[in-house]
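Enquirer: The structures considered in this document are given below.
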Structure I
Amino acid sequence: MEPIQADPQGRPLYLNMSENSLRCGPHSLTWSPGRPLVMGIVNVTPDSFSGDGLHHRVNAAFDQAMRMMDAGAALLDIGAESTRPGAQPVGLQEELDRLLPLLEKLVAAGVPVSVDTMKARVMAESIRLGVGMINDVTALSDPAAAAALAPHANVAVCLMHMLGEPPAMQMAPQYGDVTAEVVGFLQRAEALAVRAGIERKRLVLDPGFGFGKTFAHNQQLFRALPDLVKLGLPVLVGVSRKTMIGHVLDKPVSERIVGSVAAALLAAQYGAAMVRVHDVSETVDALKILHALG
């Protein structure tokens, strides 16, 4: 693999961006080569694949969120509708009821917050409360989503690739060239977002590991992360505790922490701007060692 660029000591770097910063509401998030932002995952669902869902437990979810911030998370990604393989859709009101009480507490506490949602109304309500980022696994496929986001200049938007939809996305997904197809999809999604009035500097790209992809697809795509970084936008990598980690280790979700941290370190070396993780403290510690000794 050829490095995109090298630091003054000749060590390879896989980041190719003019500005390593992102507005997230009132917050400015910055990262550097090999030191991506750590995004902590907080699920307020009853069916999280990782078993960490805090359904209708606002205080417990808030406490977990603050522990992640204390451990070094740069921001938190809050999800109230599961997008794990096989997950069924959640109604609008149920998603709002799960989500909004926690968002109010986190925004009041000054925490940089991303909301993981596919619904334009949920996006709008979240922004009204003061969240700084919307993480849409459908890459704004609903035109109403782009319309809800366009007027809010300080709200970041993550565009993710997904083949199919959660209930059936893992039923024999097929690609000709997974890297080329994902890159092409993200380029089109970026262009659509910009045409809808969302400035390019607000965008983050996520290749969507595990979303309509076999292990072989995930493996090829992960190794091609430098190609995604070359698109010139921040790249978010989310593989924490996922099946692709379990495939390699042959271990259940609860025993995938070390594998997940190792993958986060590789993503950092490949140029990821952000890693989305369950295990914040372990990931932050590992990244500190990578930076100090790499």
Structure II
Amino acid sequence: MTRHNERTDILVIGLVSIDILHIGDKTYKSIGGAGMYTALASYSSGALVRLLAPRSDIVRDELKQFSNVVDWFGPEVQEDQLPNLEISHHGNDIATLEAIDWGAEYQLSKEFLPRDLSKYKIVHVAALSSAERQLYFLDECLSRGARFVSVGTYSKVVQQEPDTVCKLIAKADAFFMNGNEANLLFGSIDEISYVDRSQIVCITLGRDGVRIIDGDSKSDLSAQLVDVVDPTGAGDTFCGSTLSGLSSGLTILQAARQGVHMASIVITGIGPSAVLSSK
């Protein structure tokens, strides 16, 4: 594990999971989790990163590689207590979350948060078991002096807790979602009209690129066309790389172009393998 550096740019609050991935007629096992993908992409794009997540004894090689580059801290659990996701990819940007076991996610609490979050340029609250859990951490981060807070989401909480997700959007400095989630919340990505002038909303659209809403301006970025092996984690990878760019002083469009590039790398391998092998 990397030692904590007082100059850390980004703190990610989220999860590391063990995933079963069904892609075509093959099945793979890989590490995953929104927190893991976000933190790894931030690091791989040049940021100094910490990840608050339930942490296991390092057994799997991918976990060792990840923990060597990201300062991963949090409640200590057994590897079989890490969350488990089972995902089927059907092509054409369509995936099904077949099953999820949140494991020891419940052990994640504000007691593990650093008392002073003003030292971080960005704090990101990645997907957790519920939007209410994310709001719990978002409010706690604001109370501890976080200067810039971003949040991600996923379709299940958008479907089950739309009002809470909207509260998250309203309180966050930046929010990340995909096109399906935007359509569920607003009916269309063109209907997001109440974003504050100081807020950023990023909507990933798979092979159709990304919509960036920065206050009252909207911009569309094209995707980079590559041979897709596994699209798992592409959105969170985009998020982490974009946040890294913002933390280094890039504009949102410059940072998002960096995010698009990093997302184009991760989808060429199973899980995070393509990004890990580049380090």
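Just so you know, all these numbers are worked out from the coordinates, no wet-lab data involved. Keep in mind the model is a prediction, meaning the values are calculated, not measured. Cβ atoms are built from the backbone, for glycine too; each structure is taken alone.
Enquirer: Looking at structures I, II, which one was mean projected area of the Cα convex hull in nm², for residues 65-200 alone calculated from, given that it came out as 9.0?
Expert: Answer by label: I.
Enquirer: Can I ask one more? As an exercise: relative contact order in percent (Cα under 8 Å, 6 or more apart), calculated from one structure in I, II, equals 22. Which structure is it?
Expert: Source structure for this number: I.
Enquirer: From which structure (I, II) was distance in nm of label points 7 Å out along Cα→Cβ at positions 33 and 105 calculated, if the value obtained is 1.1?
Expert: So the calculation was done on II.
Enquirer: Out of I, II, which structure matches -9500 when helix-only ellipticity at 222 nm (-39500 (n - 2.57) for each DSSP H run of 4 or more, over all residues; to 500) is calculated?
Expert: Among I, II, the structure yielding -9500 for helix-only ellipticity at 222 nm (-39500 (n - 2.57) for each DSSP H run of 4 or more, over all residues; to 500) is II.
Enquirer: Then there's this: Suppose you compute distance in nm of label points 7 Å out along Cα→Cβ at positions 137 and 225 for every structure in I, II: which one lands on 3.7?
Expert: Derived from II, not from the others.
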